[in-house]
Structures are given as structure tokens and as C-alpha cells.
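Derivation of every value follows stated rules applied to the coordinates shown; laboratory data play no part. Being a predicted model, the structure only gives us computed values, none of them experimental. Cβ atoms are built from the backbone, for glycine too; each structure is taken alone.
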Structure I
Amino acid sequence: MSALVVTNARIVSAGTPAGDPTTILAVDGKIVQLDADAELPTEAKVIDAGGRSVLPGLTDAHCHAYGISMSIDEIEHSPLSYVALKSAHRLGRALRRGFTTIRDVAGGDAGLARAIREGLLPTPRYLYTGAALSQTGGHGDGRHPDYDLSAHCGCSTTVVDGVDAILRTVREHFRRGATAIKLLTSGGVISESDPLRMPQYSGEEVRAATYEADRRGSYVAAHAYSPEAIIHSVSNGVRTIEHGNLLDKMSAEVMVTAHAYLVPTLIAYDAMDRRGDQVGLTEFGRQKNSAVLTHGKDAIRIARAHGIPIGFGSDLMGDLEDEQLGGLRLQAEVEGVERAIEAATATNAEIFQRPDLGRIQPGYVADLLILDGDVLTTPEILWEEAHPRTVIQAGSIAHDGLQL
């Protein structure tokens, strides 16, 4: 038996009322008790949180571990060994920021996942969809429109057309360990040839993916910006809308009826707007980024007004990944820090279909983030990386920036 005790913890977690500091007791990686007067196991590792805020481990529902560049072409034509090694460093930095679980939507493979399971790499818990599915000429088709090239199936995107081909690809993804499926059902910012608003894939193709995922007890996440693409996606069985910046009242009502989730990725557009030159964003990409940048916060307001559950994602490619925590700041600007924390913990855990994650309660995995102060009065300690933090993953210290 291994035991961890965190004393004087001021818990900030969905479903746990804020109150006086208490003690968190975890045994074999699971929380078993919350009690200021708990009797401590004699051989437990004891950490004194000193009245600091203790959150559930953060989660990122839209992370691109394999997104080592802003160029789809560069990602897909680099040796996979190099991409995986660079991904490991990206994931390690995410863990030190406090992200104990990530969902890689458009990347990941069985080899990287196995290395993480075997403890070869210090990374967040790793859930992945495998390569995202794109129609020919869609968001994941990285061919420049001026070049005569064959469609490429790579580590982050694969071009698949037709119901039968989609069924085979979805089945193969699940065979290789995917926990969900990613479809690209609208244009995107960094792709070269597709308009932003137009829905992609036919209804029959989308339904083929959602039907097969449902049979496996899983679901489909769809990259979709416009109301047209959102309605097209959720009407054909998609469970989570990724980005959704142009959400309006009509598409929100359809999402409510379909019991769909929204995963906003505000920091991606904010970072590209500020650092587009640095990361090589094309002029076409800049135009599309501008179109969605101003609407992202409005989409969250509309979703909340309609009762749509809201998660958290970053969607940062290339060198922009160092802004991951900034997404929490942007969501807090819309809804306040408590809602931002809930999005990045409890709601994301629902999205992941992981009822054992995202809360500090008995029976949940002991993923904890200890911040250097009171996050409710000084919320910047959450998203400013200069503030030290201690990260606990499944009852073990993964990073002790506070030196507790």
C-alpha cells in the first residue's frame, strides 16, 4: 500500500463546497478520505499545503502532442520517431504546468501511448484519437492547391472519403487504442485550400463514424466552426464540438437537443493573432484567424445561456504550446475562475467518459494541483507559469515546484 496525505488543503473543486482547509488522504493513487481530523497512516508521504488552493489535476481536451509545427506538411513528412520524441517534451512541459490528463485530438499512436503507460515518459495521462479524418480538400488535406500531389495519410490527419472507407478507418483506430474519433467537418485556420464555414463530409459519412464509435461505447469529436457545420455535425451524431467559435442561437439549440458538449480553444486564436509572424502563419490563415478570434468568447456566452456543458482545450501548434495556461485566463475572463477550473477538470472528465477524474472526492483518482496561494482571490497564480506549483498524478508527486 502507498499512501499520500495532503494537509491544510483549501480545496477548489466542482462538487466540493469551499471551506476551511482540510486533509486529503489518498491510498494507491485514489482519494479515500477528506477530513481535517483524519488519522494519518504511519508510513504515508505527508505534504503540508499550508492553506494554499488545491485543485483537481488540470485536463486539456484539445491538445496536439504531435502538433510540432504550424505546417501540416512538416508534421506529416517528418520522421515519426522525431515527431514522437518532440511530442514527449511537449507533454512533459504540460505535466509540469499542472495538466495531469490530455486528450490528443488529431495525433498519437499506440507506440507513444505504450511508452507512457510503461512509465518511460513523464507525461499527462494520455487519451488519443489517432489521426483525424478529413475529406479530400478538407481541413486535414495538407496539399497546397497549386501542387499536383496524392492525398497523404499521416500521423495527425488522414484523408478518407466514402462510408466504407470511414468505417474501416474508425475500426482500425479503435484497434490501435484510440479512445475517441476525430472528424474535421468544417474548414480551419491553418489549412490552405478550404473555406471556413462550409460543412465537410456528407451526412452519411458523418453517421458512419458516429455509429461505429457508439457501437464501441465511444464517441466522435468534430472540428467545426460555423453554425452550418455545427448543426451538420451534431445532427448526425457528433458528441463534442471542438472550437465552435461561430456558434449562434440556432446551432446552440441543436446542440442542446443532441446533448452535445462545446470545447472552446480560445488561446489558439489569441496566440496566432499575436505571434503569427513568428510561427509562419500564412496570409490566408491570418484572414481566417481574424474571422474566428473575436467570436470565441461570444460562443461561450451563448453556450452557457443555453445550458450546453463547456469544456476546455488549447489547440496550440508548434512553439505556441508554451501558452497553454493562457487559455484558462481567457475562459475566466468570460465566466470567472471557478467556471474555468470546472471546465478544465470536471466537465472535461465527463467528455473523456472518465467518471474517476476531475474532482477531489473519495473514489476519484488522486490527481492534484497545489498552487502558491488562494486562486479565488489571486486567480493569476493559475495561469501565470512564473508562479510555482506542485503537481500530483495518481497519488505520486510529478513536479514539486513549491518544494513542499
Structure II
Amino acid sequence: MKKFFYQCSNCGKHYQRDEVRYLCPLCARDYRPGVPLIGVLSARFDYGAIRKQFRKEKPDWNLFSAVEEKFFPPFPVGNTPFFQSVALGKETGFDDVWLKNDGLNPSASLKDRASFLVVAEANRLGEKTIVAASTGNAASALAAVCAAAGKRALIFVPANAPKAKLAQMILYGATVVPVRGTYDDAFRLSLEYTAKRGGLNRNTAYHPLTIEGKKTVGLEIWQQNHWRVPDVILVPTGDGVIISGVHKAFCDLKAAGLISRLPRLVCVQAEKSNAIDHYVVSGIYENAVNPDTIADSISVSIPSNAHLARQAILDSGGFSITVSDAEILAGQRMLAAKTGVFAEPASSAVVAALKKLRGSRRIGRRDQVVLLITGHGLKDVESALHGLRLPSAVSPTLAAVEAALKARARKEPS
């Protein structure tokens, strides 16, 4: 039996494992759709026991897991590449830039981590149906893990979700319900459905294990970085759960006495989907009025985990920054051209942000900077085609090829 308890991030009350399932019952009484979640729960472990048992030569990451390994679905999540890019560093003006490429998870996004742990919890509880709202990646991830685990995935998505993500969900066998509305409408509907019809709700932050699942990317960064804490981690941010999960990872490590400091976390948002950025900068929460951005994975009017995300950013000594759609697309092209990594627009926002921070002194030039790549570019090829001109076909002769290459060379800047 796992030794941990849940603590309310709002009132601090403790709950035993099966005493609650979603939000703090006391604080959730004040929650109504249309505002960020109140009473999000956080898992607290026996950090003294972890300190005694954890060994770097043979790390047992199950010590940090809120679900026993025997309930894990047969789905190989995590252990994604972590590597330095000298070329991208030169392009952005920083000496020590690294990528954590979570777009190489099985369903091509970091969201596999959260879905994996929630499905493991469904195995423990004997739940057969898991419900979620998503702009695409969380839904694709849930559908994939449910397929591997023999579970039913019921997914509410905005009708304008990228087709590639919809195709993933359907191919994995999920029941998909497109909603004429926003992500926030889909989120509300999913809560209403599980309240009335049952099933386990996987919604981000609403289920505390989504944060626990996403924290595993932070644990991996520490291990892959030879047990060193990076100076700065840039995180693309929509609902605020990924950045909270990264923060939770390093807080757990510090509480267990395995590290002495936290990395500074930089929240990167699209200009039009900037509710958390506004909250961090002003101290006043306001919904994003019109979160219309090409970066669909971080497009949200009401970020569910805004309160914990702001706390994570400030506690780590970090900050928030926004980037435009044009800067995001330029970042996507730069990332691909300099590193060979094709990332979706939301992930590319961190490259745009790093370029924007050049010379600002908010990040030291010699700091170790990690860019968290949360989703693969093949998730949304249509967006990648913005501003790109596909080459015209040529006749099947070498002369035609050479003429076309010469003409293209004249048009390209030197």
C-alpha cells in the first residue's frame, strides 16, 4: 500500500488516498465553471523514507509514484531524449541550451504521462470508462493508453481541434464528442457527464494524478542531466498543469533531500491566450478574452490550474513571457532547421521565447537552459504550412532539375 496523502493547495487540509477523488470537498463547494479550479489536490509522500531508499546507481522511481506499479498499463511512456543543441544556442544567444523532446512519447505528446497514471488509477479502482476534455493532445494520449489497457475513453473536444489529433483518437477506438464551442465548454460538459453518468474523469488538474503523471518529465530531466538541476526550464503553458508538474518533481526531490535548489521556471504563453501570464505579472486573475492562437495546445480562456501554476513560477524564482503567433511559427522553423526536431506550435513557443529573451538579462547567457518540447509537429501539419511555399514540380530531366535549383538559389537570400 502506497504511503501518501493528498493536501489541498487552497486550505491545506489533508485527505487519505481514497477519501477523495478529485478536488478538496470543502474548497470545491465554491467552484463554479467559468473560473480556475479551486482546491486542487497535491500528493505528499513519506520523503524521509524516500531519502533512505533512493539510490542513484539503481533509481526506483516508483518511490515517487502515487499508484503501484502492478496497476500500470502496458504502455511504454517516458524516457524521451534529452540533449544539448549548440546550434540552437548560437542562434538564440545562449551557451548551454538543451531540449527535452517529449514529442517522442507513444502518442507524440507529454500528455501520455498524465493519461498513463490516470489509467493506472482506473485499473486500481476497477473503473472501465475514463472521461476527458481536451484540445487534442490529452485526448489522443488518453485514447492511446485506454486502447492498450482495454478501457473505454470518452472524449469531449472543441470542433476545431486539429484533424490529425481527431484521427488519432478515433483510430485508437475512443468515443469522440466534438463540441461546438471552446475547450472550456468541453471541460464543463465532461464534468457534468461524470457527475451524472459516472466513470473516472481525467481532466487536467481536476484529477490530481494528472499533475503527478506530468511531474515524471522533471524527474527524468534530473536523471538525464547527470543528477544536476538545470538553471532554467522553459515550459509552454496553457492550463498550467505541465509547469505545475515540473515544479512538483523538483519540490519532491528537494523534500527528499536529493537536491538543494529548484530550477527557475519560465511560463511561455501565446499572446492571445495569456491568462496565467497576466496573473503572474499583475497578481490579478482574469480570463483570456479571445484565446485564438495557432498554438492550439495552449489555447485556453480559463486555465484550470492557474493558481498552482502561478505559485510554481513565483516559488521557483521564475517569470512569464508571451509570444505572438508569428514568433511561434518562426520558432518552429528555427527549431526544425537547427536541431532536426519538428515540434507543434505550442512547443515551438519556448524557442520563440528564448529568442525574445536574448540580451534581456532575465536568463544568464551561461545558464543551463532546458526547452520542454511537449508535442510533435505531425500533430498539426496545417499550422506548419503557414508561411511556407511548397516547391513546384519539374520535368523528369536533370536539366530541368538544375534549372529549378538555379532559379531557387536566385530567390533565396544569401
Structure III
Amino acid sequence: MSSLSIRANITFVKSQWRFLLFGLLLAFFSSPGQTFFISLFSAQIRSELQLSHGDFGMIYAAGTLVSAAVIIFLGRLVDVIKLKTISLIIVVSLAMAAAFFSLISSMLTLALGIFFLRLTGQGMMSHLYTTAMSRRYIAERGRAVAIATQGHPLSEVIMPALILFLLLSVEWRQAWQITSLLVLVIMVPACLLLSGRQEGQDGGGVTDLATGRDGQHWTSAEVVLQWRFILLAGLVLAPAFTSTGLFFHQIYFAQTKGISLLIWTSGYPVYAICSIFGSLIGGIMVDRFSAIRLASPAVMALSLPVLLLGWIAPAHLIWVYFAVFGLAQGTVYAVVTPIWAELYGSRHLGSIKAIMHAMMVSASALSPAVIGLMIDAGYSLGQTLLVLGAFPILAGLLGIIGTRPSRPKTQPS
């Protein structure tokens, strides 16, 4: 990276730090609805409700799939409601979902709790910040998304440490109540103070926005009915399926590899640092080369940490796994997120991304269930990892075909 590029990035952050911080905080506090956070309570929940790995995975899948269906409709709200208002609604809803989760007492309430958390946290909160960043910026869209995305790796380091600390002194239900209060205390002021427009944001509001690659503003219906949709779907489905599977069943992977939980969790900081590095580099590359060119190779790279997880033997090599996983995960999120604005324009971006997000959430729902059932059925570690690793490669290959520009129609002579 040249010194000129570094200075340009520093200037961008200095001038836009308020809105970039808003996006980063939205990403950070989506964590109560993210798989890595919920899985921290997996042992307590399975023990209290007497559930197997497969049982918990199926309930998790059910709640998540329903949330994916609902977000297709609710996701459109970011196209019609002012950013400050919709962000406050989502933040308060997430806090209420976390409070409800502290009261679960049966498989039904567990399913409802997962539905509310996944809809508000992983669903609407993540959907909101990626749409807002893609809409407010055009020339620096990749960097804006990449910077806001840092909230995810930061939460993946800070929140597990916070929860493990809380569980030493309070009961797991109280930890969820404290999480609910934390979301309200930090995010309500953030929505009020940081969400306004700033000078230097080259994107418009909802209607005055950049067009897609073909010079048009696509609607969500037009996107779904186009031939590219099936080929591009894997760019959303594969990362969610593979990453969620690796996180949700991480305790099983650690036990199977004979790695203590203490050593395993020591890899989280390595993951976070590499994820930050990967997403920042990915964002800069998007602004220079476009997400359309980079998305497919980035998705294929997610097969590398899966390969490493099956290969590592000494416990200390778990850090290598987390490093590669973080680098690949950070890059793929920063690169895939802006591709929809590049292809289809920004006027209907909320509706389009709602469909993509629903697909992503659906894949993240199926992964715990599929891998959990494979574990219960006695499939080997290698067989489960084969399922997780093959999907990104196939998705990347199809994505390369799907992102090729259409040939212009020949005019009759």
C-alpha cells in the first residue's frame, strides 16, 4: 500500500469517523444474535433442557429459518424509514430479545428466543449497517463497509471474554439480562448521535443513488428472476454455511482434536486481528478492483481453514487455523457485501439485500442442523469437514460464471 493510499485512508476515517463508528457499533452489538455468542451458552442450555447436539441444532435451525423468511419483508423497511428511526427500533427490539432469552424454559421458548435473537441481531442489525454503508458511500464504499465490519471480529474477542467473566460470578440467565442492558445503554445514544448525514458522503438518500453495472436500478423481483441469481446465490450461502458450522460446533471440534477449551479460545484474538486485517485489505481492493471481480475467489478461500482444521495435530497450531479463518472470513465479508450495489444499484438496495440476507440466515440455520445430525449419526470429523469445505469451492466457481458481463445484443443491420 502506497503512502498516498495510506494518507487517503486516514483522511477518510478522520472526516467520516462518526458514521463509521455508528456502523461499527451496529456490527459489534449484533453479537447477541450471532452464532458464536449463542453457542457460548450451548452447554448450559443443552444440560438444562436435556438436548443433544442434533436436537439443539434442529431447534436453532427452525428459529433461524423462520427469521430468514420474516426478514425478507422487514428488510424493506430500511428503504422507507429514516435511518435514525429504524436503527432505534432494531436496537430496542434486540435488547428485548436478549431479555426474553434469559427466560427460556422449554424447547418452544428456546425456539422463540433464537428466532427473536437471529431476526433482530444477526438479521436486521447486520442488514441495517451494511445497507447504510453501501448507500452513504460510493467511491469509498468498500472501505466504509470494511471499517464497519470490524465490529464483528472485535465482538468475537471481547464478548466471549466478557461472558466467560460474567459466568464466573452470575448465572447464565443473568448474563443475558446484563447483555440486554448493555445494548440499550450504548446503542440508543449511538443511534441518536452518530446516524446523521455528514459532509463528504457521496451517496444519496433513498432515491438519489448510484446505478448498477448496467446503468439501471434493479428491483428485488427483477434480481430474483434474472438468470444470474442461482449462480450468485452461493456467494451468500457458502460463507454463512461454512463459518456458522465452524463456530456453532467449535466445542465438538476442540474435543475431537483433543484441544482444551482454554487453548481453543486463546485463538480468538488471533482470529480477530487477522479478520480485521483481511477486511481492511479487502475493502481497499474493492475500491480499486471492484467487488464483482473479487467476490468469487474470496469465497473459495474459505475452504482453506476447513482444510487446516482437519490437518492440525499439535494444539498450538490452532492459532494457524484461527489466523487463516480470520483472514478468509474478514476478506469475504468485506468483498461480498458491496457486490449487490455494484451489480444492481442502490435505489432498492434494502429490498435486494433483505433477500440476500434471508438466504445467508437460512444457510446459517441449516449448517448447525446438518453438522449436528452428522455428529449424532457418528460421521467422522473428516466427513463433516468435507461438507463444510466443498461448498465454498463450488460457490466460487459458479460465482465466476455469474459475474461475467452479459454480451450486448447485436443490432439488426
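With FRET efficiency 1/(1 + (r/R0)^6) of positions 279 and 391 (r between Cβ atoms, R0 = 25 Å, to 0.05) derived from the coordinates and found to be 0.35, which of I, II, III does the value describe?
Numbers: I: 0.35; II: 0.05; III: 0.75.
So the calculation was done on I.
For distance in nm of label points 7 Å out along Cα→Cβ at positions 23 and 295, the highest value in the series I, II, III is held by structure I. Which one of I, II, III has Cα extents along the principal axes in Å, for residues 79-318 alone, as calculated from the coordinates, equal to 54, 41, 35? Answer for the origin of the read-out: III.
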